[in-house]
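All of the numbers you see were taken from the coordinates with simple rules; none came from a lab. The structure presented is a predicted model; accordingly, all values stated were derived computationally and were not measured. Cβ atoms are built from the backbone, for glycine too; each structure is taken alone.
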Structure I
């Protein structure tokens, strides 16, 4: 749905795909949906509570948000490898 709009706005589609993937992974790890959190809760021993799991993902979400910001500011990071592979 968004690909024609993103292309019409002049953004690189590979760069957009990387941003979309990073934001999707953040969404899988954060409430309210947090599908990965419930999966981890199902696999964890009974003494590990959902609160413990929520607290354990904070560093990972922080790193992913930092990566998202870096890729937004420096799109060359996301485009370097595809350019090396497909522009030869």
Structure II
């Protein structure tokens, strides 16, 4: 039987982070993590927000019983990366 890949999908926005957990084509969990204006006002840049967003992402994984060892691939857009050609890195 063909094993289905487990994907963690992250979409970083200016005031939220959307996170989805897939097994193959099946969406198992979808959540939007929102940050208050007060939380974000403490940071002068997106780069400085990294610990806040990382903590929220790790809480999402824990709450949903997803161990990092279960993740076959992470797909992300937005955030701190510069535009680059599509593909796997």
Structure III
């Protein structure tokens, strides 16, 4: 499935099926949409430091820096947000 290959290429170790990865993907998407830690924290109803911590975790799991491929990363995150496990393909990480 080409979409799953794209998602895995862009998300790396964030492209797994578990609650922690789902929370990190959601945070990353909201952070990219809002453009700041403070606005993302407000949108997620969490403290700014929580967003900072999660974004740091995201950076560790991505195969490239978060700011390097923003558009492609956002497309991959949106695909998983909309399509769920189908966007992750057959892998059962």
Q | Identity of the structure behind 35 (criterion: relative contact order in percent (Cα under 8 Å, 6 or more apart), calculated), options I, II, III | A | II
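Among the shown structures I, II, III, from which was the value 18, 53, 25, 3 of P(r) over Cα pairs in 10 Å bins from 0, in percent calculated? Write down the numbers at each step before the final one.
Numbers: I: 15, 35, 27, 16, 6, 0; II: 14, 45, 31, 8, 1, 0; III: 18, 53, 25, 3.
Corresponding structure: III.
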Q | Origin of the derived value -6000 (helix-only ellipticity at 222 nm (-39500 (n - 2.57) for each DSSP H run of 4 or more, over all residues; to 500); candidates I, II, III) | A | II
Q | Computed 0.9 for distance in nm of label points 7 Å out along Cα→Cβ at positions 39 and 63 - originating structure among I, II, III | A | II
